[in-house]
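There are structures below to look over.
Laboratory data are not the source of any read-out in this text; all were calculated from the coordinates shown. In this text the structure is predicted, and so the values were computed from the model without any measurement. Cβ atoms are built from the backbone, for glycine too; each structure is taken alone.
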Structure P
Amino acid sequence: MSYSGTTLLAILVHIIINYNVIRNKHYRHESSVAKTYRTWIVSLMAFYTFDALWGVLYSAHFLKAVFFDTMLYFAAMSLSVFCWTRFVIGYLKEENRLLKAVSVTGWLMLGSMAVFLILNLFIPLIYWFDADGTYHAGTVRYFVLAIQILLFLCSSIYALLSVKRGNAKGRVRHLAIGAFGIVMSVMVVLQVLYPLLPLYTAGSLLGNCIIHTFVITDMEYDRRMELEGMIRRIELQELELGSAKHMAYTDSLTGVKNTHAYEEAQKQVDLRIVNGELKELGVVVFDLNGLKEINDTKGHDAGDQYIRKACRMICRQFTHSPVCRIGGDEFVVFLEGEDYKNRRQLLDEFDAQIDENHRNGDVIVASGLAIYRPGYDNSYRRIFERADQRMYDRKGDLKAMDV
């Protein structure tokens, strides 16, 4: 049972260090190298499982069960070696005769092992059990293990020879792959010498720890850095797009929304009316009195100052509503929420300030308010026209005060 205890411990450690590899979607879908690595990890898990079961069955002398478990043990072992070669070839991303030979040999080993295991049911080529239940290794077993040593050594030698061609991180990863091949080659030899000890399992676990620490963890760090870089680039692009959109929708003179933003707002109101989503909306139209006279007598700089001052008055009064400059001396405010509820008070206070300005010779702004009438207003234009007419009525009243 000590044999099974060792392999059960190997399974536990294997699950702990490879938990993220087994469950993470990246290792199943996103990267071909990641998928081949995960396949190798899963094949090792199968090998450990059959190895642990072998110890239990062999100790209990369940000969038929241990015979078939041994068959699965060799199949899983060969599959794990084959999956390892696929991972190494995919990871190194190079094409040469040595790696092609490793690839072909891996396929041949996997196919020949399947044939030998079937033949072993009739002829003891790989293993057999005598009448006392003692395990015996066949000649083909040593041949298969020799092929595995060859595959491990070839991949190890190539990785070590490639060390000088990479950067610092690449060199560490290639050294780790080389170390894995050497460790496994040694453990396979020891397994041949001591067939009843779980040395192959111990070597696989040790090699997996090396690869996980110096290759996979480093690759995950690089991928995380790459993803963070992508996120930063996306955030920067969004910021730039937001800044560009802000500039495109902002009036350069006053800093409020411009005609482009106003047109978008109109479309949104029309869409909400059509969809039955608009419940309440107030539209206030403003027009500056005397701007042409200021431009003609004092210059356009004074006129610009006049516009900015009028805009500040509007923004201070309607603090919760978007303000749009829709012409040289025209503004529109969309009232919703608190400003809509307090619309009459806000407009009365604004008009009172304008009356005061009129007496003091300050900025004069005419205003007109209209609200959305469900069932009557089928477009924004109808609301605007009522507000615009009331603005002209107010404009006339202000001009009458000059007489």
Structure Q
Amino acid sequence: MNRALSQRTPHSLLDDPRAYAKLETNYRKNKEQDHTPKIDDAAKRFDYEACKDEYWNPEAYSLLHGTPLWDEASPTERVLLNQLYWVAYYSQIISAEIATILLNQTCASGLYSIEDFRIVCDGLDLESAQERAHIHAFKTIGEKVEERLFGERMFTYPMRTMYTETMIFHNSNRVKEFWRNIQLRAATMLTSGNAFLGCQYFAIRGLRTLNGKMIQQALAQPYLRASDKAASPIPAQVSYFHFMDESYHFNTSRLLSHDVLHCLPPPGPFERFVANRAIDGCQRDHFHFSVTVKGIFWYDPSLFHPVYRILRSKVFGMDHADAREMIRRCYTEESDGLHEAYRIHATAAESYRAYVEPLKYPNARNRDMAVMAGSTMERYLSDTRRAFARFEGHA
């Protein structure tokens, strides 16, 4: 049949052979190197006792690194802080990947209405399957560690839907959570029926994974540098396998949000409005920076209680007064950890600006990442000092 007659729309992915070839190559390579079997096997073999005395990440990627807690910790306690960073960090990644699985499918529904988009949809199906394996491994390891160390959850949580607050430790309330839930449900409906908004979601996915890409590359280094990779700690192996999968996922996000948009009609006013609201929402989600887990956009005052429980546990053995004072020193005073967390946040904002620069639809506020730019060390300390005064009154 004549292709012109078979086309239902005036635009086709085949109209841009270069973009199609890039998508095809990315899908093929991701399929060939798929680390799902290795991640599943690693999760089955995880035994905390076998790696409890080892660092799982580079030393700098430890819970509250560069704060008084780290500075005064014993060698054994530093190993634990390093391992708890892994548990906390990947607990947040679980939340993000739960959302990704659903949005991959809703956005594929919108894209499938355009001719010749099967390559995109097949690629997203593979990525969703990989995300499920990632979630299972992170959850399995994190829960086993917390059960062994504390007998209760600190950073992990029961499975949840994407309509729960994506950022685990956040600055929110019931009204904000309700409004966010409504917005997310509206977004899933819009992206499932609009090719531009389906592609634009991958601009958001790309932004959300840019900072993760930087952190996860560092977390992959212990495995990469190990002389005997098979003997490296299981969590370090999972970090590497995950990073390799996510490298292809990021390529997909960039191709769809930059190259494939050229195959679609220009966005109308409503589509530009929705797209800019989504970028603005990403900025708000990524407004805060965390001294607790650097590279994660958690709101640290919401971590006072879990950190207090960790310090009071048998693992650290602090009494009430010492634990409370340690929280004050770590969160309300300047430290190397605070400066490093702020530097990573500033680097993230700068990389976001570079990511959206080629796009034509973002407004000036989103091009400049003006919301994220409002997050400063001065504001951080003001927020944590006020929050600590309330915490102190109830602890």
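Quick check on the output: 0.00 is FRET efficiency 1/(1 + (r/R0)^6) of positions 148 and 372 (r between Cβ atoms, R0 = 30 Å, to 0.05), derived from one of P, Q. Which one produced it? The value was obtained from structure P.
Which of P, Q yields -24000 for helix-only ellipticity at 222 nm (-39500 (n - 2.57) for each DSSP H run of 4 or more, over all residues; to 500), as computed? It must be structure P, since only it matches.
Assuming 22 is relative contact order in percent (Cα under 8 Å, 6 or more apart) as calculated from a single structure, say which of P, Q it is. Source structure for this number: Q.
Upon calculation of Cα extents along the principal axes in Å from the atomic coordinates, which of the structures P, Q produces 77, 46, 31?
Q
The maximum of distance in nm of label points 7 Å out along Cα→Cβ at positions 188 and 228 over structures P, Q, that is, the highest value, falls on Q.
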